[in-house]
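Every read-out reported here was derived from the displayed coordinates using simple, explicitly stated rules and does not represent laboratory data. Just so it is clear, the model here is predicted, and its values are computed rather than measured. Cβ atoms are built from the backbone, for glycine too; each structure is taken alone.
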Structure P
Amino acid sequence: MIFLNYVFVFLFVCLIAVYRTIHWEIWRKLILAASGCGFLYLYGGTISIIVVGIVLTTCYVAGLTRSRLANVAGIVTCAGVLIYYKYMGFILKEVLSPAIYSFHDELGTISNEIVPITIPLGLSFFTFEFIHYLVDVRRGRRPITNPIDFLCFGLFWPTMVAGPIKRYEQFIPALHHGIAETSVSDLAWGIGRVSVGLAKKWAADNFTGWITQFEGEFSRMDLESRWLFLAALSARILLDFSGYSDIAIGFARMFGIRVPENFNWPYLARSPADFWQRWHMSLSSWIRDYIYIPLGGNRLGPGRRTVNGLTAMLLCGLWHGPHWNFAIWGVYHGIGLVAGRLLSGRPSASREVRAATGNSAMRVAGACISMLSWAGTMLFVCIGWLLFFYPPGQAVTMASQLFVR
């Protein structure tokens, strides 16, 4: 883990000491931008510096010009970089090779020659942030004109590795506030939040060790142990991912900068839609605003709405990695969102429940329905993690073994 080595800890202590000692705002911004460059080079190498530099420069110029052509060119650059570095091998080997069987060997040779070995650090996050920036500028929002502000937005290292995905209209005011007013309480709060994140990561690593030890024995486990394994798998990903977010949010707060929360007790959700309003919230809101709604959202009838939702969730799944299991996991959740919408009840149901709130029997019934909704959602979500972590065939087999001795 990047944040748990002695080099990082030493450099961060020096960085925060210098940052809090210097009170000139321009110098604080330059320190943040320079630390982002150093972080990129230290953990991502030269290729990360080059790629981020190209994308950052293209998007800054495109935002300033407000030209439709420049805007589209910037978005295409971001998408092209993401596709080339992260998905080119998957497209050539897994999509095109089976589709064009006669060119299987040729495509395999091409993929070995052109697919990059190294992926720039934080690729998925910074490309999404720059795409959102250009889309919002095209929609009429004011661009970031100050180049140092744009550098701070694009090179803000606490959120570079695992998010949250920043929105510039929220980040720039937070940056200015943090630069101007850095308090001791912010430092203390940030240290506490980083500590919580590290504790979560420690717990997740222990779950990982246990899961790795026993996953090969899954089919030979008794039924209770299989369900315990699924619970450990579900706890592991929540602790691991939310732990990274806690660390990022805490480090940002030590600089006086508040970035959005990314998790809100997702395992208390009572429907798939509720889950995605609580899980990786910066990603789910990005998918909604920049994929689902532009595709048509809910505006074009139930059939098109279903297609839009499945497409958005397919891309959400693939965002996690260029593998079929992520794609299937995304579609699985898309189907869950569609089914949840269909099962959500008649429009008048909420009025009927409110009308009966004085009836204790109805309150008990409502509580039971709420518990059943929660249990059903957790069953759906936790079984979905099998699709997330394992090849599709193995995941289906493991899921079926949860219900037979």
Structure Q
Amino acid sequence: MSLLLVGPIPPEEGGTSSGGVARHVWGLATALAARGHDVALLADNLPAERPSPVRHSGLKLYGVEPAARALANPFAWQPATWRRSVAAGRHLGPGWPLAAVLPRLAAYRRVLAAERPRLVHVQHLGQRFAFAHFAGGGGPLVATVQSVTSFADGPGADPRAAALIGRSAALARNLFHVSEFVRQAFVARFRAPAGGRRSWVLPNPSDAARFRPIPRAEARARLGLPADRPVALFVGALIPLKGAGVLLEAVAKLGGAGSPVTAVLVGDGPERGRLEALGRDLGLGEVVRFEGLRAEADLADYYSAADVFVLPSAAEGFSLAFVEATLCGCPVLGCAESLDELLAGRDIGWRVPAGDPARLAEALGAAIARPWDHDAIRARGLDFSWERRIADFEAAYEAIAPSTTSPPC
């Protein structure tokens, strides 16, 4: 099947931003290519100076910015592109003048005309969906809904982003949801378009070969972590939603109770300065380490070095970091309701109330004190590996864009 995927890619592959969605997009693209599909990837976080397209890891890689700035793009001068750009600008809403919409829409049209994919798969129902929908060309369009935070009400909600997703939802006829939790929240919020909508629950898989258990002493030695103190690991963006400050407060409570724990935070973001100040105010000193962004290839060491992985965010669509941790045999603690779909009654970790440092400290202390079956944790992680899950994506693609090849007579 010929496929065009649209989304970000990791820094290791040339992208300018990181995160679970980028790792998911790259994993999906390369897993499909390895299965013999003709895969092109339109990345919206490639720098403008990057050549496009290029052959990379068995797929064809385009960048939105390089394509948008190509002066030879004939689609930028076509009347149809102008008409579609006006419609896309109305859909995108305030802040998207025609001068910003036109070159990007022309870039999408150029790639779609070059590839003529049987199916187009975009991440999220925001800008990417709008550009792919109004560009036209290619086969049916499917979008993955990665989280509820972009459309849920509450503190920090962005009403303009939610309004855009609502407008896109009224057009979307095929959706992937990363968890049943996300699917139910989406259905409760948005009405299906006229003619109906089909949806699938497809959790984010991970690479079981890259994320694998490493002997703890070896991993800690490589990372310079103490061999004789428990380690609680956080991997994620340092933003208010992720709740890293709750973890620091829980670690401080354990230390005050005579049970010191080293907190290791992998990631970066606008909250870093505040979190570093909070660590100082709590007297954590060297008990907390801010590692900044790390390459995906380094994460297996961090997961393997940790006694427990902790992600205190109240809302996660289906965190890839939880899957990565379990693939490395590391038990998990979290607060998001979607975590229950990974736990599924297995003895691999616990869900605790969000925003409660005392309850998190209690659970963290208990998780560190008890023995875990690391092989069983790894086995649960394998349920969400690309090797076991890629066929689910292929089946959904085939349902959306069935093969027209007739069987031989």
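Out of P, Q, which one gives -23000 for helix-only ellipticity at 222 nm (-39500 (n - 2.57) for each DSSP H run of 4 or more, over all residues; to 500) as computed from the coordinates? Of the structures listed, the value fits P.
To which of P, Q does the computed value 0.45 (FRET efficiency 1/(1 + (r/R0)^6) of positions 148 and 204 (r between Cβ atoms, R0 = 35 Å, to 0.05)) belong? Answer for the origin of the read-out: P. Taking FRET efficiency 1/(1 + (r/R0)^6) of positions 292 and 364 (r between Cβ atoms, R0 = 25 Å, to 0.05) from the coordinates of each of P, Q, which one would give 0.10? The read-out was computed on structure P.
In terms of volume of the Cα convex hull per residue in Å³, which of structures P, Q is highest? If you can, show how the numbers build up before the last one.
Numbers: P: 193; Q: 159.
Once volume of the Cα convex hull per residue in Å³ is tallied for P, Q, the winner is P.
Here FRET efficiency 1/(1 + (r/R0)^6) of positions 4 and 228 (r between Cβ atoms, R0 = 30 Å, to 0.05) is compared for structures P, Q. The highest value is that of P.
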